[in-house]
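Throughout, read-outs are computed from the coordinates displayed, never taken from laboratory work. Note that the coordinates shown come from a computational prediction; the quantities given were computed from them, not determined experimentally. Cβ atoms are built from the backbone, for glycine too; each structure is taken alone.
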Structure 1
Amino acid sequence: MADSESALEVVGDPEVFQISFVFPNGDKYDGECTRTTAGVLERNGVGIHKTPNGITYKGNWQNDKMNGIGRLEHPSGAVYEGGFTNNMFHGTGTYIFPNGAKYTGSFNENKLEGEGEFVDSHGLEWKGKFLFTAAPGLQLKHTM
C-alpha cells in the first residue's frame, strides 16, 4: 500500500445539556443529559426525577439509570441514600424505614447484604452480617 493514511476518529466527551422534561406518565426530570449516537437524549450527570405519586430521586445518572450516589425518597417516609447501580441499591448506603428504623451498611441489588448496623424502631442498635432476610449472629450493641 502506498502512502495510506490511518483515519483516527477523535472521540471527545459528549455535550452535556441541562433539561427539564415531562414524561408521558407525568414523571418529571430536571438535570443533565447527553445525546446518544442514535440522537436520543438520556439522563447522564446529576438530576432530579419526580413522580406524580411523590417519589423523588436526587443524584447521579448514567446511561439513563440511577448510577452513582443518590437519595431516593418515598411518600411513605422511606428514604434510601447511598450507592446505586442500574436503578438498584448497591454498595454502601442507609435505608430509613417508614417506622423510623434504620439500616446502614452494604447493599447488593436492593438486598441488605454484608456488614451493617440496624437501629430498630425502639432505638436498639444491632450490628452484624446481613443476608437479605436473615442476620445470623446479629449482636446488640451495648453502651455502658
Structure 2
Amino acid sequence: MDTVDENSPLFAIATAAELAGMHAQTLRQYDRLGLVVPQRTAGKSRRYSMRDVVQLREIGRLGGEGVSLEGIKRILELENQVTSLQSRVRELERALADELVNRPGARVFAAGESGVVPLRQGMRPRRQTAVVVWRPER
C-alpha cells in the first residue's frame, strides 16, 4: 500500500488553486516559470501535493510583500537546498552514530604521562594517586 505524505500528488489544479487562494491560471503560469512544478498524471493533468500548496501560499505571501517572481524563485530554490542539506546532515549523523555504536573494539585516546595513549572503549585512563612531597634542598 502506498503511503500518503506531504509530497504525494493529491490535488487537481482547481483544488490546489482554491487551497492556495489563487486562480488556476496563476498556477499554470507558475508551472511554466518553474516556481511550483506539479507532478503529471498519465494523461498530462497536473497533480499538486500539500508541499506544492504550501509553496504556492508562500509565493502569494512573498508577492504580497513586493518580491518579484525571479526573487521568489531564487528564495524557493535556496529554501529547497537548505531542506535537502538538513536532511543529508541528519542522514550522516545517524550513519555516524550507528558506526560508533556498532564498531567493535573501537579505540579512544587519552593524554598520559608518556603522551597520547590508546584506551579500549568504555575504559578510563589510570590516574596517578601517589603523593609526591617536594622539599627544597637545604
Fill in the blank from the handout: Note: distance in nm of label points 7 Å out along Cα→Cβ at positions 48 and 64 at 2.4, derived from one of structures 1, 2, originates from structure 1
Completion exercise
Comparing relative contact order in percent (Cα under 8 Å, 6 or more apart) across structures 1, 2, the largest value goes to 2
Problem - Label whose coordinates, when P(r) over Cα pairs in 10 Å bins from 0, in percent, for residues 24-79 alone is calculated, return 25, 49, 23, 3 (choices 1, 2) - result: 1
Practice task
Identify the structure, out of 1, 2, from whose coordinates percent of Cα pairs over 25 Å apart was calculated to give 56.
Solution key: 2
Fill in the blank from the handout: One of 1, 2 was used to calculate helix-only ellipticity at 222 nm (-39500 (n - 2.57) for each DSSP H run of 4 or more, over all residues; to 500), yielding -16000; that structure is 2
